[in-house]
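Participant: Multiple structures are listed underneath, in structure tokens.
Nothing in this text is a laboratory measurement; each read-out follows from the coordinates by a stated rule. Keep in mind that this is a model prediction, so the values were computed, not measured. Cβ atoms are built from the backbone, for glycine too; each structure is taken alone.
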Structure I
Amino acid sequence: MFENTFVAELASRLGSRVEVATDNNLTEGILISVTSDLISIDTTNGYGTGNRLYISINSINYVRFPATAA
């Protein structure tokens with residue numbers, strides 16, 4: 001039940017900068033796409049083309065949306 005709400009919240013934030021934590025990694029980037037099973041993050045650091053990383057919804061420990069500097 002919570003998973004559906006989580007996926008819906010992520011889908012509403014497409015294009016946002018995110019930090020996603022799993023058991024093994026902390027990944028930062030732009031949230032590109034969300035499905036019921038996976039999210040896709042563009043890990044571009046501002047130089048050249050980035051890498052697209054796919055993360056299973058079930059493996060996510062938390063997601064943080066950092067505030068932008070003013």
Structure II
Amino acid sequence: MNQQSRLIFMLSGAFDSLLGAVALLIYFGIFPVDISSWNTPRWVIGLIGGVLFFSGIAIFTYFSTKTDNVE
């Protein structure tokens with residue numbers, strides 16, 4: 001894997017974790033956003049935010065610690 005694709009995966013992981021963090025902050029009521037008008041259950045916002053946040057952290061961590069050894 002070349003350096004450019006590794007950087008793209010790291011940026012997408014960071015962006016996913018950022019979006020997930022925003023969704024979780026909305027879910028926990030820290031950001032003052034009225035999600036009752038979206039016709040979506042509150043737990044769905046929390047679930048999507050949690051999945052995005054933790055998967056983004058996992059992808060970013062994996063690609064930032066991956067070595068480029070080719071044998």
Structure III
Amino acid sequence: METIILRGQSKINSSLILKLAKQLNFSAKKLSLEEVEDTGIAISIAQGMNTGLLNEKEKQDFLMLLEQS
């Protein structure tokens with residue numbers, strides 16, 4: 001499976017790309033600004049967890065804080 005994220009300024013062109021994707025049997029979805037921000041935060045957290053800057057206890061403590069939010 002491949003994932004492609006496109007971002008454009010034109011609603012007409014965005015609609016055209018979504019229509020083409022569906023015709024080519026791609027699953028396609030328009031994301032809200034909140035979904036884009038959430039995805040960016042999730043990617044940043046995942047990358048940060050793999051930097052080696054936190055020890056295992058610090059990682060677990062951080063994850064526990066996220067679960068409580």
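Participant: Comparing I, II, III, where is distance in nm of label points 7 Å out along Cα→Cβ at positions 13 and 61 highest?
Facilitator: Once distance in nm of label points 7 Å out along Cα→Cβ at positions 13 and 61 is tallied for I, II, III, the winner is III.
Participant: Hey, Cα extents along the principal axes in Å derived from one of I, II, III reads 54, 19, 16; which structure?
Facilitator: Matching structure: II.
Participant: To test your reading of the models, identify which of I, II, III gives -24500 for helix-only ellipticity at 222 nm (-39500 (n - 2.57) for each DSSP H run of 4 or more, over all residues; to 500) when calculated. Don't skip to the end; give the middle numbers.
Facilitator: Values: I: -4000; II: -24500; III: -20000.
Going label by label, the one that fits is II.
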